[in-house]
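What follows draws every value from the coordinates through simple rules; no lab data is involved. No experiment lies behind these values; they were computed from the predicted model shown. Cβ atoms are built from the backbone, for glycine too; each structure is taken alone.
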Structure 1
Amino acid sequence: MRTTTHGIRRVISACVLVVGFIAAVSLSSSVAAAASCTATGFVRGGVDLTAALVNPGTVSGVVDATGCNVGVYFGPGSHGQVMHADIFGANEFGVVNNGGSVNVMNSSIHNIGEVPFNGLQQGVGIYWAFGAPSSGNIMNNTVSQYQKGGITVNGGSAVIHGNTVTGLGPVDFIAANGIQVANGATADIANNTVSGNSYTGDGQTQSTGILVFGGCFGYQLTPGISIHNNVLRNNDIGIAVENWNDTCTAQTAVMTGENVHNNVITNDEQTNVSGNGCSSSCQGYQAGITDIGDGDSIHNNSISGIGYTPAVDTASMFIVPIDLSLATDPSVHNNDIG
């Protein structure tokens with residue numbers, strides 16, 4: 001069956017990782033820093049985060065960051081690479097690029113977050129810092145067992161190719177994202193496999209496989225992102241491109257020009273319960289692709305599974321393959337829905 005779209009009402013997603021000066025909650029560590037942890041000067045939630053390695057140049061092998069906030073930290077103006085590394089144990093971030101030129105490639109980043117995992121908005125595998133002029137490649141990594149996000153690029157630029165990003169599966173304590181690009185960052189997102197980002201709790205939110213976000217919460221618009229040839233499995237939303245106005249009430253009036261094409265998006269679960277708001281009673285929200293923007297292109301994608309098939313019981317769940325209810329002048333063609 002060819003392209004089908006459905007317009008529905010939904011509230012702004014609360015699953016975006018909001019950080020920096022606009023952090024809504026204190027993100028300070030609940031883990032005592034180990035003696036080998038070093039202060040980075042990277043302050044978040046009023047805390048100078050510590051790291052197992054600071055500006056190390058080249059990193060490979062095992063990095064056990066247990067007791068530290070960060071596994072590997074690269075600061076402003078630094079140059080470095082993480083190659084064939086195994087990084088785990090930090091409660092805030094696995095790898096941070098805060099204004100450096102850094103490649104993270106062929107590495108495993110896992111078990112990043114609190115022990116046990118909880119609802120604090122922290123625990124990201126690979127992180128390009130909010131508003132920093134960070135650059136580099138994020139390629140061919142395995143990112144798993146993260147609390148809030150697998151890969152987050154909140155500024156600068158990145159090539160995000162060939163990564164396998166695996167969420168926790170359906171959980172009720174946090175809405176995680178597999179890959180997030182936001183705050184005016186530029187990126188090419190291709191050939192990644194992203195799965196298991198599924199939220200079953202309340203709070204009017206949902207998880208997303210690949211999220212592009214901008215325009216409110218103090219974020220710049222994030223236009224012109226290309227998302228192609230990815231495989232998305234069992235995420236509440238497979239791909240969401242969301243550029244809002246500055247009050248978070250409607251899409252931006254600025255041309256955004258996102259390009260979403262040749263992705264395979266599947267979901268065989270109906271699990272979200274609150275993502276479409278709670279004006280009278282909470283309603284779940286799941287979509288293969290959500291578009292909130294102006295002039296975005298969505299073409300040649302394959303979307304399938306009961307998780308993206310419109311639900312019979314519309315009183316409890318809105319499920320759609322492609323949601324254009326807050327899009328202006330989208331170009332939508334040659335998508336296979338089934």
Structure 2
Amino acid sequence: MKAMYCREFGPIENIVWTDVPVPVCGPKQVRFSTSVATLGFMDALMIKGEYQIKPSLPYVPGSVSAGVVLEVGAEVHGIKVGQRVTASDHQGAFAEERVVGEETAVVTPDGMEDVQAAALRLTFTPSYLALVIRAELEKGETLVVTGATGGIGFAAMQLGKYLGARVIGVVGSAAKAAFLQTHGFTEVIDYSVENYKDRVNALTGGNGADVIFEVIGGDIFEQSLRCINVGGRVLVLGFAGGRIGNVPANLPLLKNASIIGSFLGGWRKRHVEAGPQINAAVQKILTESGMKTPVARTFPMPQAVDALKTMLDRTNTGQIVLSMSS
């Protein structure tokens with residue numbers, strides 16, 4: 001079969017579309033053909049060798065994909081051949097076929113497109129974990145979302161609104177601010193022309209946000225600690241800006257505020273039984289509400305290098321997708 005292959009860590013260009021062995025399906029595993037894969041910053045960082053987890057080389061990159069089940073292991077009972085599924089793991093998505101453990105695969109509901117089913121695993125599922133389980137966001141609280149037009153950020157915007165919070169989006173350009181306003185989010189901060197911290201404090205009457213959903217890192221994370229409310233929660237989900245922020249420990253101390261990490265992969269490994277429950281809850285919310293992940297661009301699977309570069313330039317609004325049919 002064909003797949004993107006990474007033989008050594010380094011530039012994105014290191015990965016190539018080539019022939020690789022068909023993965024073998026073990027007794028507790030599922031093998032499926034790929035229709036689409038969705039891209040996350042983790043995928044790029046892993047190729048570069050800059051992610052917390054380094055796979056054994058060589059490997060097939062890509063964390064999330066969707067498709068049709070071709071084979072199930074002898075000890076698999078919840079998934080059948082012919083069903084549509086999505087899977088989320090650290091590698092293997094950018095390929096014609098993929099093998100994953102049954103615990104990472106989720107059956108796609110009838111009526112949900114593969115691209116939306118795959119996208120929610122990178123967008124709404126981690127947003128749900130962060131807002132509902134980790135931060136326990138309450139109706140009426142003020143939620144600030146940085147990187148608000150990215151896949152996970154826009155999911156957090158929608159989910160926060162669905163949960164009854166006041167939602168303020170933070171972006172880095174006028175075009176991204178316009179995107180949010182077009183989608184009904186009227187409170188937007190453009191940190192390319194405004195001071196992020198000062199605007200949050202001004203919009204909240206000097207109190208600060210109750211919850212900050214933070215994906216950029218660096219200066220934005222550090223400023224978040226200066227515009228969080230007393231007893232507030234700063235959620236750390238990533239460092240899309242390229243720099244991990246520092247924590248002046250006196251700031252959370254003085255405000256009795258919490259800095260809460262929310263890493264779906266690590267959480268899921270320690271709460272295996274709860275993973276399917278989260279996915280079921282997210283699918284139910286999306287079915288009832290009609291919320292979706294906007295797709296910025298779709299690339300053919302062999303053009304994964306171009307797709308990753310497009311994602312990394314951070315000018316897009318929505319999810320970048322790889323398709324086997326494009």
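To which of 1, 2 does the computed value 0 (helix-only ellipticity at 222 nm (-39500 (n - 2.57) for each DSSP H run of 4 or more, over all residues; to 500)) belong?
Structure of origin is 1.
State the single structure among 1, 2 that was used to calculate Cα Rg over 2.2 N^0.38 Å, for residues 46-149 alone, giving 1.27.
2
Work out which structure the value 13 belongs to, where relative contact order in percent (Cα under 8 Å, 6 or more apart) was derived from one of 1, 2. Numbers along the way, then the final one.
Details: 1: 13; 2: 16.
Source structure for this number: 1.
Suppose mean count of other Cβ atoms within 10 Å over residues 118-125 works out to 27.8; of 1, 2, which structure was it derived from?
Attributed to the structure labelled 2.
If percent of Cα pairs over 32 Å apart is computed to be 27, which of 1, 2 is the source?
Going through each structure in turn, the value belongs to 2.
To which of 1, 2 does the computed value 2.4 (distance in nm of label points 7 Å out along Cα→Cβ at positions 126 and 222) belong?
2
Can you say which of 1, 2 returns 17.5 when Kirkwood radius over Cα pairs in Å, for residues 182-309 alone is computed?
Structure 2 accounts for this read-out.
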